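Trainee: Please go over the structures that come below.
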Structure I
Amino acid sequence: MHPDWQDQARSEVQQVCGNCHPKFETVNKLKTLGMILNEVIRLYPPIAVFRREIHKDTTLGGIAIPKGTQVIFPTLSFNHDTSLWGEDANEFKPERFSEGITKAAKDDSAAFIPFGYGLRSCVGKNYAMLETKVALAMILQRFSFVLSPGYVHAPTSFVTMFPQHGAPIILDNLHSDESTV
């Protein structure tokens, strides 16, 4: 949906990796690709809602929460909250991550929690981001892509967030005249 960002990411991948497969040492240098991924998972977090049970009587923000209470953290709502992200909270703007995750939100370094936070954060988050960067870098080296005209934007959530009707794309091989759907 944002060919300008695709072009920036491809340029960065070509500059950092050339025609070689991305290596562990080079993946961390893909800042633009990281900004894009962070913005995508901000807008469409892997888990839309976190649920936690309070194991001992707790006070949070001046509110007493008794042991056994189920607390729900609506990640999707936090990530679209204009008080945290600004009036453009619903817009795709990877540049909000240009100074890192802790400075992306207006005043709250803990606003970005797509994989949870603290001791309860997902143990696979670093692997997931590394694997995604490598896969996207390899795709960007070989293809440009656009959404198929038949794409219907309908994100939904059942355990994880996913496109309800899939996300068909059209791939254009950068090194030949063939296109693939």
Structure II
Amino acid sequence: DAVAGRAKCRQTLPSPANLLLEIYALSDGRPQTLYPAPIDTLISDIAEAYRQTALRLHELGCNSLQYDDTALGLMCDDNYTKRLLQGGVNLIRLHGELIAVINRSLEGLPDSMEKSIYISGGDNVVPEWEHIDYPDNIMPKALSSLDVDKFFIPFDLGNDYAIQVLRHVPQGKTVVLGLADAH
């Protein structure tokens, strides 16, 4: 009401994938030790908590929801994924779970609510985006299957190869490129 329709009300939340990946990290790759239920139940419960929060935010006038996600970016870090593999984590399954928890959290949100995601590797980290569709590369899967309207993606301008990952973004979705260093 205060802006008389001249601006969108946006809420930014940490990604539900961040929470899921944190549970994996805290449990040494065995989430059921912290959440004694099947992994699909954990994913559903996280997603539903986020979905209910988003619906309430929409009731309060928020018409733009953005997830700040570092989980997908961390999955592009060879050192991080090596530690997961050494701990016995199935990366391909984990990729599917991270994407599923995001998508499930967005199910049933009003069409009038813009849904976006900022994908990074954490503070001051621009992930090494790979465009090749290898089974252990999450980015082609994430960009092609996340149910968001808009992607915010930082890029290292010195890596011409990385920009090719954008070919996996379906038509009709918006991409905002982070090309300037904030420092």
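Trainee: 34, 18, 16 is what came out when semi-axes √(5λ) of the Cα gyration tensor in Å was calculated for one structure; which of I, II is it?
Mentor: Computing semi-axes √(5λ) of the Cα gyration tensor in Å on every structure in I, II gives 34, 18, 16 only for I.
Trainee: Here's a follow-up. helix-only ellipticity at 222 nm (-39500 (n - 2.57) for each DSSP H run of 4 or more, over all residues; to 500) computed as -9500: which structure among I, II?
Mentor: Working: I: -9500; II: -11500.
Structure of origin is I.
Trainee: Given 3.5 as the derived value for distance in nm of label points 7 Å out along Cα→Cβ at positions 112 and 144, which of the supplied structures I, II does it correspond to? Could you put the intermediate results ahead of the total?
Mentor: Details: I: 2.8; II: 3.5.
Source structure for this number: II.
Trainee: Starting from the value 12.5: which structure in I, II was mean count of other Cβ atoms within 10 Å over residues 48-55 calculated from?
Mentor: Working: I: 12.5; II: 16.4.
This value belongs to structure I.
Trainee: Right, another one. If mean count of other Cβ atoms within 10 Å over residues 8-15 comes out at 14.9 when worked out from the coordinates, which of I, II was used?
Mentor: Matching structure: II.
Only the coordinates and a few stated rules stand behind these numbers; no lab work does. Treat the numbers as computed from the prediction; the structure is a model and nothing was measured. Cβ atoms are built from the backbone, for glycine too; each structure is taken alone.
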